[in-house]
Structure P
Amino acid sequence: MPSTFLTDCDSEVAQRFRGLHDAFVSAYPGWTMPVVCTYRSPDEQFALYQHGRMQGADEKWFVTDSAQVLTDLDGIHLRSFHNDKPARAVDVEIHSPDGRKCWNYEDAVLADGMANPWFWYRDNAPRFGILCGGSWKTLHDWPHVQLA
């Protein structure tokens, strides 16, 4: 089971994330942003890598459903910043005031005039010296932040 403790994170990543987290809860009263992953083992990473993929007869993995792909990093040949100890990345969930999990920007139902919280998260992460996976050109990983 992956760690959810910032103490399992690189201290600089943890400090920068805390700043982003505090700014988020200030900007979105009633919303919460719990940490769902700091460190994850290479085996846990490989399990995520398998989503949307199958192993072929040549033992190589190939994408069968791109909508189900969670990561391009298998934890063995290509490691995630989550696989380092201490971890160099943090993943979060965003919960609406009614407790609903909003996994991506399409899930967030907003009050009048509020910016989408995932867009806020992505756009404000650089203020704290971290990069949100929601800004990546391919495979947008909205919950993920790491050092810029």
Structure Q
Amino acid sequence: MSFSLAIVNGDLVQKGSVMDLVYGVDKLNQDLYLHLMEGFGGDRFHVNMGSILQEFIGGVVSDSTRAEVQSEVLRVLQNYQALQMRKIKEDPQSMSASELLVSVDDIRASVSYDTVTVTMKLRNGLGESTSIKLATSTQQ
């Protein structure tokens, strides 16, 4: 089972005298949130990580914009799954079923001039359903 340092509003979370950790489905949710909020190409070690969701802000919102946002979110989720598969092949014991992204059940997006909002319904390796909602705007 792997873990990550807990992050809330962009800050590490301290729990007493130690840093808080996230495991399982909470780790999955946090990892996906971070992958989607990171700008595409922002990590020189993982050049395919991140999204272009910020690029939809301030542009013309057309009939196809929502579909483009959904497509971008799906691309990021598929990249994340590919990373998980590579990690499992290298070390099968390194991850728990609760943190594996097994299926993307739904992606809903809304786009206005200054905000992109996405809600995803996902299923992990234990068959548990989880939901992630994120909004990115010119205010961030």
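Values quoted throughout were computed directly from the atomic coordinates according to the rules given, and no laboratory measurement underlies them. Values in this document were obtained by computation on a predicted structure and should not be read as measured data. Cβ atoms are built from the backbone, for glycine too; each structure is taken alone.
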For structures P, Q, which has the highest computed value of mean count of other Cβ atoms within 10 Å over residues 3-10?
-> P
Calculated from one of P, Q, helix-only ellipticity at 222 nm (-39500 (n - 2.57) for each DSSP H run of 4 or more, over all residues; to 500) reads -10000, and the structure in question is Q
Which structure, out of P, Q, was FRET efficiency 1/(1 + (r/R0)^6) of positions 59 and 131 (r between Cβ atoms, R0 = 25 Å, to 0.05) derived from, given a value of 0.15?
-> P
Where is FRET efficiency 1/(1 + (r/R0)^6) of positions 27 and 43 (r between Cβ atoms, R0 = 41 Å, to 0.05) largest, in which of P, Q?
-> Q
The value 25 for relative contact order in percent (Cα under 8 Å, 6 or more apart), derived from one of P, Q, belongs to structure P
